[in-house]
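Given below, in the form of structure tokens, are the structures.
The numbers here are math on the coordinates, done by the rules we state, and not lab data. Because the structure is predicted, anything quoted here is derived from the model rather than measured. Cβ atoms are built from the backbone, for glycine too; each structure is taken alone.
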Structure 1
């Protein structure tokens, strides 16, 4: 019986990924990528914890689609199909062992020495550091950090013939500015000299895919980590590649690291899969199996998290000791119109940013005084509520001047709102804020 189970060819990822209906429905959130085992009838996709796969003969090598788990694994393939379906893609995602592994694979796929990339000035700290320290300083890629709320500034930064990528982030971490994805996608297409979307490379055997298929194109890559599918599907706005930290909302339980790149373009997908293989950064099967399950509740979690975040943001706006508060669902947000255009069903995510009167000293007093259900930590997107000091925890690699230019003050507090009772979260915040002496504006 064991031999019978092992000899059944696993379902290929391409067969498991279907075109999703508009919007992430609760049914799709549960069913995406999941296929009952054809032999046992087990409802959950099995955990295939194997490095190598039996081949029937030399002539039939790769016939099952699996040879070595650095290249492909059946459990990982099922999860890639799942992420692709949830993001509304026509192709499976390409998943990596962390969000930063996905970021660096993206850069390695599309950038070479002498190329130019435009990145939002308010980007995740890890992305900012990798762009500056690794890709600019070590590999000779020119990086421009630009205010993506100013489309004219983005367009002005484009260097004809050199700009390869435009990397937006929405909402951006941690100041929660929004990017108009369709407008940026249109800019990239306007300034591309070649538009060859959908073509597949022809390359010399053994050499890997060639770069000719996307030369002349300016690709729009959007980091949509803070706006997962219950909030927004970035591919609906002309984005070429989505960059997602699976660590956050796909996991949702502070348990695993992971990252994904998602595209509808077969040629780009081929390149990304190649880099996943040669860089050895594929997600491990255990994590893929676990995230297959945790991501099934993403819709439920995000609805509750968004509801809590809105209640907390409204309460903070009225607190006399709060200097400012930013949440995409608040009408006071300067880009509320973009939130209404891009976000679905009134869900705006779990992230809130604010600052109390009294500057850095007051902000740190609040963070140091936080009590359960809040935890002072660095992650976001989980069911537990987390409070973070971005200037110290996530963006300390940036200079103070660069942080301030991006709107990241030393006293800023970032909240990742969980699924606890909103009243408990507000009462804990109230105690921490009211414990701060009056230090002035």
Structure 2
């Protein structure tokens, strides 16, 4: 039989297919009442059930927009722009790429008395980057930094391969407060999963980086700007988010800031737990020699992810123009999963074999990073900075696969045990010097040296 001859590759084939999920694009046009397109309009895709934000973007110069990689479901779109009333689309069911009806924004009403309230738009388009103002927005409520990125325009997070891409390009460099995180992308994804969105002020998607940025970010840069308090004394906050949906989720976060004259000491600690069960169903069929061959699989997964994330920093102003800083960041992530795949192979509707694939996997990631930095501002437009970073990164990934095979009568025939493991220790020193001098409004000189030692 055909299925017996390919049983040794079933484990690879099923693992890849089970995690695949169809995704579609949502596109449309936004105009004013005269039919003129409105560029840079904020557009968000919302779930019809509870109006939660799924993803957003801004319109291009021609007023058109596209929101990519959206799972099937029921949604509606909202468009908003300063000085105009919000406009909402009709509810629609997404099971293929969909074009929303044109949304028309009407100017706001004229009022005799105006109350001015400053509020940044969710998305801001600048010359070289898009800024997502996360602070005090629905994007960050109770979520993680990774979830915020998943809702951001042009960003695609592949949790299976632990990769990040901007407009389809991989090789993205992630920065935190303008400092590059020197670690593999897989480690960054897990670190961002444990970082609370409550600590984020904004996220900058830089697709055309300045000349002083490292050349390695060929796909672009993501700069995560964390909140930083400027008031004197001690202040802080604590947040707890609990949820349940086929398993418990928990996201706790505490942060503090102590500022006194020339010293600023700050830090944050986050803990997250996710034990939501998952089930996948797949069905494939094809014809061979006029026989209809089918393969149906049901996979039950019980993943568990626990994450600790710590960040401590100290800034010392040694003079009015010079500031020296120390930064420690560390995280410990443990992801484990037990999965059972039940596969039934049939020929013309009659079962020919049964396969049970039972696998357990552990993914342990530990990281500690140290940074020392000094910056001297000669003038408002001229500075010299020095950074040195030390990264200690360790990744351990043991996996066991147990495959049991049964004949057409569901009688046991044989089994096999496959074991694999991966361990990646990494220690890196990175030192960097940057110089910048704006000579005039149209002329700026920048130079830098970077050295990496592993």
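Annotations
- Structures 1, 2 were shown, and mean count of other Cβ atoms within 10 Å over residues 237-244 at 12.6 was computed from 2.
- Of the structures 1, 2, the one that 2.7 was derived from, the read-out being distance in nm of label points 7 Å out along Cα→Cβ at positions 45 and 85: 2
- Origin of the value -9500, where helix-only ellipticity at 222 nm (-39500 (n - 2.57) for each DSSP H run of 4 or more, over all residues; to 500) was derived from one of 1, 2: 1
- Once FRET efficiency 1/(1 + (r/R0)^6) of positions 53 and 261 (r between Cβ atoms, R0 = 35 Å, to 0.05) is computed for every structure in 1, 2, the highest value turns out to be that of 1.
- Structure with the greatest value (metric relative contact order in percent (Cα under 8 Å, 6 or more apart), set 1, 2): 1
- A value of 0.05 for FRET efficiency 1/(1 + (r/R0)^6) of positions 61 and 133 (r between Cβ atoms, R0 = 25 Å, to 0.05), calculated from one of 1, 2, originates in structure 1.
- Taking percent of Cα pairs over 33 Å apart as the criterion, the top structure among 1, 2 is 2, with the largest value.
- Here mean count of other Cβ atoms within 10 Å over residues 69-76 is compared for structures 1, 2. The highest value is that of 1.
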